[in-house]
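Listed below are the structures to be examined.
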Structure I
Amino acid sequence: MIGNGKLLTNAHCVEYQTQVKVKRRGDDTKYVAKVLARGVDCDIALLAVESEQFWEGAEPLQLGHLPHLQETVTVVGYPLGGDTISVTKGVVSRIEVTSYAHGSSDLLGIQIDAAINPGNSGGPAFNDRGECIGVAFQVYRSEEAENIGYVIPTTVVTHFLSDYERNQKYTGFPSLGVLLQKLENPALRECLKVPCSQGVLVRRVEPTSDANRVLKEGDVIVSFDNVKVGCEGTVPFRSNECIAFRFLISQKFASDVAELGIIRNGKSMQVQVVLNPRVHLVLANEVNIGYEDMGNQQVLKFNGTSIRNIHHLAHLIDSCTGKYMVFEFEDNYLVVLEMEAAVGSSSQVLQDYGIPCERSQDLLQPYVECNVEEGQSIVDGDFGDSPVSNLEIGVDGILWA
């Protein structure tokens, strides 16, 4: 409860909802709640309950500051194993940019050793002063590790709420729109004429981002809003701590302007970039569950056949007679759809998203085969080593920002 008739929970708790009901501890009465906003990327949902009876005697939680390591944390919720409230206690074991499983995004997260189980999602985590330091949302399960739970910190929560208040809807955390590579190797820095042990290399710029206006492949970003960026892609964070460069981006809002210090061909310069909202282009439906957050990935093959262009892909899909439609993307990323289910849901997807036609007029024309010799390149560049995820790939130092 955060006051003003509003509640917070996890976005995955109200996913695909048709009606949401809530109840108070010790009260069997259920009240209808309206979902005001869902932040898939940060796994937070904002609910409103209009019933005055629901709020009688309720006091909103006080949001606390980001905790430090080894601080005590108490998690409250209703996990599996019973119907009454459960309280578990532990300490803060790590604070870093964390992969949010629900939205496939990277945001600040608090790792704790207090037990978090299914049912704890959306519950508050408190410090010793009774302040809420975040919202429980996921757990790491492995035979090699125990008691690794995660809490969404209040910095992410307040960003979500501020975004909603600014726009009367949730627009999401912004993106710089570039693919970056770490510059740990001294020879690489020397080759790029970077005089110090800092900066990250721009490997690719998204064509639709504002960064495409001012950044080029081969640029080295050495600062973000006058904060120096280290060669490992980190920036200073509190005392004697470092954190991933993406943390600075996540502190801003879509359409905010960021000032970047860059080195281009050995020359230092300052440029300004408008941060773009992260746009999800996969139209969510039951048939494509799990693929909703894909992005920045080039399709290479369909059912084993190399793709020549978008018209060729449309032709292959129309000609498909098998049970499955298999799309192969860069770095062996695979998407499989059941053909009958996909075709059957097409009209519903168009209706749900207000799209008048499933393809442009040129793709309605018959496809004409063109002669391409075996092994001949059908694109202007080799993208075979491109990443397929907006998550950091630690083995080769590549990350999306």
Structure II
Amino acid sequence: MIRNIVAYPLPHGWPHLAHETAELLSRRTFQRCGPLDTAHAGFVPPRDDAALCEAIAGRYLFCHQHEEKLLPASVVNEYVEAKRDEIEQHQGYKLGRKQIKEIKEQVIAELLPLAFTKKRRALAWINKERGWLIVEATSAKRAEDVLEDMRRAIDTLPVAQLHTEVNPARAMLRWLADQEAPERFSIDSDCELVSVAEDEGVVRYSNWDLSGEDVQYQLTIGRSPTLLGLTFNDRVSFIVTNRLELKRILLLDIVTAGQDEADDAIAKFDADFTLAAAEIEGALEALVGELGGLARKDAPDLVDQANPAIDNVLAAGTVTFTGVDGEALGIGNDLDPLYHDAKRVVLEQGRPSISLVQRHLRIGYNRAARLIEQMEADGLVSAMRADGTREVLAA
């Protein structure tokens, strides 16, 4: 039902009820293109016999529709050339740029009323309790089209960009390098790897064993993932981007098998939407949690800043980093209380993996990252390689 989403946190909640939201959206109700319009957009009911905003299972569902005229440039150019040739033959001299531009505008005005139209619809919903606005869209640009009309309809749109404490690309690199996804997730068979060098292209894997040596080699030469296929709880699979957009969402059989058949189309729509929204929100929130939670305003990525911070303070004795779970992470003379447990896990397994420490000790990603950095400072593990991996240096 819903294949792609872009999510936006609502840091200050949503102040309107469903009927109030519908009334606000009615300021931007969809209107069909007129004869000379190239495109129109606005809000329509999300299903038959519905208001502009429907309350379904605790969520406010609405729909944005975009209509555009299909007028290929090749067709326009063909008509322009024909008119230009006709005028030049009649007048006996070539036309200038300004005259050709005027001809083009005239041709477009003549063809627009005859052009076919193309429509696309995007569902969107607000979860007030969890603080999300989620838009069905294949890209942030498409989602922004929906938000732009929401801004025109609603005086204040209290949404924020989705940023996490841990950089998603950095985390995906480690998951691929370690071949270990966070708890409740598993790595699937699709990814896209890019190089920092602009001229080295993109490597894409589809239905591929990502644990193979070829993928690991791409990581060692400096490529990092921008897309990675994941499955959450064996219930929903998707591809996550480095901007935390979810694509190619698929509810697995274990989710849909037990769903009762609805008696009518409206009930079926509501049931399908409720099921899809719940699974998408669950996967999204778990993913955000594994990335350290929503970023605090103006806070740096703690993982990306880890090495400079440690280098600057090792000689000074003690510094304390506070993780997103509220636990102090000591470096220097004050050891994290779980440091020796983390060291034991790394030495027993022979792999200094953040996700390994995170899973065994049941702690947040940032704290596990800090423990590994502390081991590096103590000479137990190596510095991070270009592919995001480390090795154990001391037994």
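We did not get these values from a lab; they are worked out from the coordinates using the rules stated. None of these values were measured; they are calculated from a predicted model. Cβ atoms are built from the backbone, for glycine too; each structure is taken alone.
If semi-axes √(5λ) of the Cα gyration tensor in Å is computed to be 39, 31, 19, which of I, II is the source? Show your work: numbers first, answer last.
Numbers: I: 39, 31, 19; II: 49, 29, 20.
Considering all the candidates, the number was obtained from I.
For FRET efficiency 1/(1 + (r/R0)^6) of positions 244 and 356 (r between Cβ atoms, R0 = 30 Å, to 0.05), which structure out of I, II has the highest calculated value?
Numbers: I: 0.10; II: 0.80.
Largest value of FRET efficiency 1/(1 + (r/R0)^6) of positions 244 and 356 (r between Cβ atoms, R0 = 30 Å, to 0.05): II.
Given a value of 15.1, 56 for Rg and Dmax of the Cα atoms in Å, for residues 76-123 alone, calculated from one of I, II, which structure does it belong to? Before the final figure, lay out each step's value.
Working: I: 12.3, 33; II: 15.1, 56.
Structure of origin is II.
Given 2.9 as the derived value for distance in nm of label points 7 Å out along Cα→Cβ at positions 20 and 44, which of the supplied structures I, II does it correspond to?
On the way: I: 1.3; II: 2.9.
The correct label is II.
Among I, II, considering only relative contact order in percent (Cα under 8 Å, 6 or more apart), which has the greatest calculated value? Could you put the intermediate results ahead of the total?
Numbers: I: 11; II: 16.
If we compare relative contact order in percent (Cα under 8 Å, 6 or more apart) over I, II, the biggest value is for II.
So distance in nm of label points 7 Å out along Cα→Cβ at positions 36 and 172, computed for just one structure, reads 2.2; which one of I, II is that?
Numbers: I: 2.2; II: 4.6.
Checking each candidate, the match is I.
Here FRET efficiency 1/(1 + (r/R0)^6) of positions 108 and 220 (r between Cβ atoms, R0 = 25 Å, to 0.05) has been calculated and equals 0.00, so which of I, II was it run on? Working shown, then result.
Numbers: I: 0.50; II: 0.00.
That value comes from structure II.
I, II: which one has helix-only ellipticity at 222 nm (-39500 (n - 2.57) for each DSSP H run of 4 or more, over all residues; to 500), as calculated, at -11500? Don't jump to the answer; show the numbers that get you there.
Details: I: -3500; II: -11500.
The structure behind it is II.
To test your reading of the models, identify which of I, II gives 14.1 for mean count of other Cβ atoms within 10 Å over residues 84-91 when calculated. Kindly include the intermediate steps, with their values, before the conclusion.
On the way: I: 14.1; II: 11.5.
Structure I accounts for this read-out.
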